[in-house]
Structure P
Amino acid sequence: MATNAEAGTTAGPRYTKVAIWLHWLIGLAVVANIGLAMLTEGLPRDAHRAAMGVHKALGMAILALTLLQLLWRLTHRAPPLPAAMPSWQRWTSGLVHFLFYALLILLPLSGWVWMSAADRPIDFFGLFTIPSIAAPSKAVADVLHDRHETLGLMMLALVALHIVAALKHQFIDRDRLFARMNPL
């Protein structure tokens, strides 16, 4: 089997299998949840309510998976970036990852506080009800609704940036950076 140097790659070692699967599971859940929130606008009330129930539960699952991913990341170092990668790309990569973690926590938390303040309990896929973390308050609910939507749009932009950057590295730079996170 050829080594990275023999194969002409610059990506280096891969992430752990756990890190790879958490990345893809969270990524797919985020894309599905953003799509679910955006596509339910204009649905009949019952269909909208059902879809939002799934959206809320999935958001709480994303929060739990993100906390698990953070714990994993704290105990397992990421593979180094390619030595040839320009410093601005290294800096941008670090910033984007920081923003992802911030949004992956703040987005579900804002939804949780919003639903708590709106006095609308979150049912976790019919298994149990997530406890409220804020007292009922229309004013707080209104503010958190707006903040949650803003954070969602920020997440959408960040996901798009991440995908474009991955495609650039794979097809333009051909530095095999994608191979570090490839689940196959």
Structure Q
Amino acid sequence: MTALTLISPQRAAELMREGAVLVDIRERDEHARERIEGARHHALSLLDREHPARPGDDVLIFHCRSGARTTQNAPQLAKGVPAGVETYVLDGGIEAWKKAGLPVTVDRKAPLPIMRQVQIAAGSLVVLGTVLGATVSPGFYLLAGFVGAGLVFAGVTGFCGMANVLALMPWNRQPTSSAA
């Protein structure tokens, strides 16, 4: 097993120019919306089926949005890396990459990531339930309570019914670009 070391965005960009492979472990919807050009996409959720390391890879740099997901899953990511392959975690993820002034590709036509859609929908329903509860009927407070209970359930179990429903919506079924 190989250890993963934190690396700055500037150093990661240098290594990429020398042939290092940047691996984006975010989910497909996140990668489709915004990505570092040239990054190999391999969602963390696919890791149990196949590791992103490929024959011929000498240097791998893993990244997510903020670095937290990659750092948290570093042991699992390192497990499938062949001996002799240098491995790194992009410190601060794509957010640090952007702060460093390095380029990203943004596809504004791609849907927002599912979890952002969940936050928007849940927040809207809570506000709606609260406003209607205060102005129309106190029974509408149940809507806010129901959404809150759903969020607690999702946090405890890891199952988010709203995310599953939103994933079926037509705007989330658009084909992704070949770069994704």
Structure R
Amino acid sequence: MDTGGFWKLVDHSLGKSADLAEQRAWLCGRLALLPAGEIADFAVRLDEQRRRVDTWAHWQAATLICHGLCGMDSFFYFQAWLIGQGSAVFESVVASPDALASVAQVVRLSSLGGVDGWADADWPEWEALYRVPDDAYSAVFGGDLDDLLDSRGQVRAFDVSPGGEDVEMEDPADIALRIPRLWELFGKSS
């Protein structure tokens, strides 16, 4: 499965439901119909795409949206949520983290008055996406997907390792300069 095939599945799951649990179930079911190698390819593509938003600038944006409550694990799950928004949204945010200000769920979060007004389902995170290929592989082939990946010389990274230009995570002037539209949505309530 190439990158186009990966995004075709993710985009199709988004069209099936806005509910992440339903998207996850659809993806698991669809992957379970594929050969083991394609399931492994999906896991590799997932990791490759996640790494594209593993930057300090993207972490700064996620931290602003989450009112400072975005540690390493939360940022990792945020990256998965971002992938789950589909290829068009994802590519716009890869190009500019400030594009998050146009994502409907992010705009909605800005109207809720801070994280105290968020339900658990409101948080922009999708940890369960990372288990999709593992669950599909296990259901059909048994065993551990990582064993297949190891035999192919592939290893997934399950942590953040941001790159890119350094940013000031808590400096309002730096944040307002780098992500002005998100600052308009969230900066005044931080």
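What follows is calculated from the coordinates using simple rules that are stated; it is not laboratory data. Not measured: the values here are computed from a predicted model. Cβ atoms are built from the backbone, for glycine too; each structure is taken alone.
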Looking at structures P, Q, R, which one was helix-only ellipticity at 222 nm (-39500 (n - 2.57) for each DSSP H run of 4 or more, over all residues; to 500) calculated from, given that it came out as -23000?
P
Origin of the derived value 33 (relative contact order in percent (Cα under 8 Å, 6 or more apart); candidates P, Q, R):
R
Mean count of other Cβ atoms within 10 Å over residues 87-94 - structure with the largest value, from P, Q, R:
Q
